[in-house]
1. One of I, II was used to calculate P(r) over Cα pairs in 10 Å bins from 0, in percent, giving 5, 21, 30, 26, 13, 4, 1, 0; which?
2. Name the one structure among I, II that Kirkwood radius over Cα pairs in Å, for residues 65-288 alone of 21.1 was derived from.
3. Thinking of I, II, which structure, once helix-only ellipticity at 222 nm (-39500 (n - 2.57) for each DSSP H run of 4 or more, over all residues; to 500) is computed, gives back -12500?
4. Assuming 2.6 is distance in nm of label points 7 Å out along Cα→Cβ at positions 129 and 329 as calculated from a single structure, say which of I, II it is.
5. Taking Kirkwood radius over Cα pairs in Å, for residues 81-120 alone from the coordinates of each of I, II, which one would give 12.4?
6. Out of I, II, which one gives 2.5 for distance in nm of label points 7 Å out along Cα→Cβ at positions 217 and 249 as computed from the coordinates?
Structure I
Amino acid sequence: MIISKLPNVGTTIFTRMSQLAAQTGALNLSQGFPDFDGPQALRDAVARHIAAGDNQYAPMTGLPALREQVAAKIARSYGREVCADSEVTITPGATQAIFCAVQALIRPGDEVIVFDPCYDSYEPAVELAGGRCVHVPLALPGFGIDWQRLQDALSSRTRLIILNSPHNPSGALISQAALDQLAALIRGRDIYLISDEVYEHLVFDGAKHVSVVAHEELYQRAFVVSSFGKSYHVTGWKTGYVVAPPALSAELRKVHQYVSFCGVTPLQWALADYMAEHPEHVDELPAFYQAKRDLFCELLTGSRFSFTRAAGSFFQLLDYSAIRPDLDDLAMAEWLTREHGVAAIPVSVFYQTPPKDLRVVRLCFAKREETLRLAAEKLAAI
């Protein structure tokens, strides 16, 4: 008899809702992936490198050319010079990067603070390392840090805090003042950070992403994680990276080399080429995705859903209290999928203890215009 190490984990809600969308023929605005392709030049570069024979193992830390492009982007975007050799590690996706960072830090009995609603991969990684998550709810309605609750959650066992900005599922952004306050709160304590910044370039309305990599004090104790898949519309490539000070990078790499050893070689070559040739790509992402957010929200204006436009990410929250207050959000997501042909994600799945009477679902607007128009038409008709 196998005794599960993750007894409370089943098939993720993302897989379940995507399967339901496929079964019912619904528009899939649940799982966070675009329904359009990445840049043609990027895809052409993969074919070119496969044909050229770049198909064997990459270095464990990632191709030097790609690590150098990441370092150049960080210098350009955030004003910090990081060493491509000792501070940048390429990984097969951001989820794997977070897992390896957790395994590198957490020992049995350690506590990890996560902010609810939080992405579902954090807690299993902590549990597999023998740690325990302490869930601190973000303050509603803006999903900001509740500083008193955070301070109360800190203990002598606190080893790690996991941040996420732009935030999934809410799209909320962390501010420079918040990072300064966090630095003051954990100063003098043996506490590390994982900063999940996979949506770093999807920030709207003229705002700027505030990265931990640019915070002089916090970066010294942080793993900063990002995703090529999100930034280049190629989520299926499962390629990401971690930026961390040399000592932390060394510990991460000890784990990474025994989880996957390295990422996919021709994909790394293609990304390195494209980043070198098109550094403007990431600078154009805010306007590109804001146009999709605005279209989706404008089409829903006047509907029975209520919402505040997302500040970042490619997710929009919709409050359905005026439509089916009798349904919890899981039932509502299934009802929307089966009865109205639009698949969504219930926000309660991101909580350990959801707020009472939470009536909110998450939809992904990283879709073609025709998909967004059709989905909004179906939703506005409810």
Structure II
Amino acid sequence: MTEALSQAAAFDYLIVGAGFAGSVLAERLASVGGRVLVVERRPHIGGNAYDCYDDAGILIHPYGPHIFHTNSKDVFDYLSLFTEWRPYQHRVLANVEGQLVPMPINLDTVNRLYGLNLTSFQLEDFFASVAEPVEQVRTSEDVVVSKVGRDLYNKFFRGYTRKQWGLDPSQLDASVTARVPTRLNRDDRYFADTYQAMPLHGYTRMFQNLLAHPNIKVMLQTDYREVQRLIPHDHLIYTGPVDAYFDHCYGKLPYRSLDFRHETHDVEQLLPVGTVNHPNDYAYTRVSEFKHITGQQHRQTSVVYEFPQADGDPYYPVPRPENAELYKRYQALADAEPDVTFVGRLATYRYYNMDQVVAQALTTFRKLQGEPVESQST
């Protein structure tokens, strides 16, 4: 890069990462006149939500299925400025003892597994009869056994969690399994949020629209450290791993990664629903079929198998008390950086859904603008 170019290309904001956090902030800041440079180390925008067409012409999610759902009207209305939607309610089955049964556990799950004919009112009594009293709920195991007992815990949660996290649920924070509800009715939707839909033309198209403002420039396949000192900018917005920003000076924050194995099959449909979980069999946790999720019509179908692993790109912060304490040390360093804003799942070491990242980015924008912001619970 020439000196003349670096002097000419001055920006108000240098944003590291073109996922939800970085792209939403880029759009918002550009909309009020900010000059924004987005730097992304991958060869594409969209972060892990990036989608593309595979060799068969099927729209896939290379980094695993991303299902949009939110209870926030503000988040949904904001993203609706950049995409049309296809209504979609995700359904998941779990392969348990040779049967495909609804997940989260509901009335049909229990009746089919145990050969019962309970009503919703009786199911509540059934759960109460098998639940194990837990004096203080601390771990993921505590959450489940205190609600539905040891047998359902072993059938649905223990094996899945051990594969997903490489740890027994008794070693993980309660927040992990608390994310999955238990239902007393026959509602077989995986999510119960008010807004459930998929971007009509895919996530990548939505990100292209988010980043289309003339005040936004994007550099792909670039490490921000390569340009940080070369391109003048007033403020840095960082959405990568917070420990990496500080060169892992306190040690690495633990993450779980995933290995995705994609397959195309010469049939129109392979699975009965969008995702089938395998809590107790095989090395993978789940398999998902994209055409359920996107609504695409095609004579073939593509699926993805997810194999959790310790090494690789950071996907999930590992929720354990000692990791939270380590993050606090990095957070103190981040808070002491006056010209850097840390935002997003990796930068704040939070197990956020997509809508929560968007909400955090919108709140961060208001803070940067000096607007009063109501405190939000996470």
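We did not get these values from a lab; they are worked out from the coordinates using the rules stated. Remember, predicted model here, so these are calculated numbers, not experimental data. Cβ atoms are built from the backbone, for glycine too; each structure is taken alone.
1. II
2. Of the options listed, only II reproduces it.
3. Computing helix-only ellipticity at 222 nm (-39500 (n - 2.57) for each DSSP H run of 4 or more, over all residues; to 500) on every structure in I, II gives -12500 only for I.
4. I
5. Only structure I yields this read-out.
6. I
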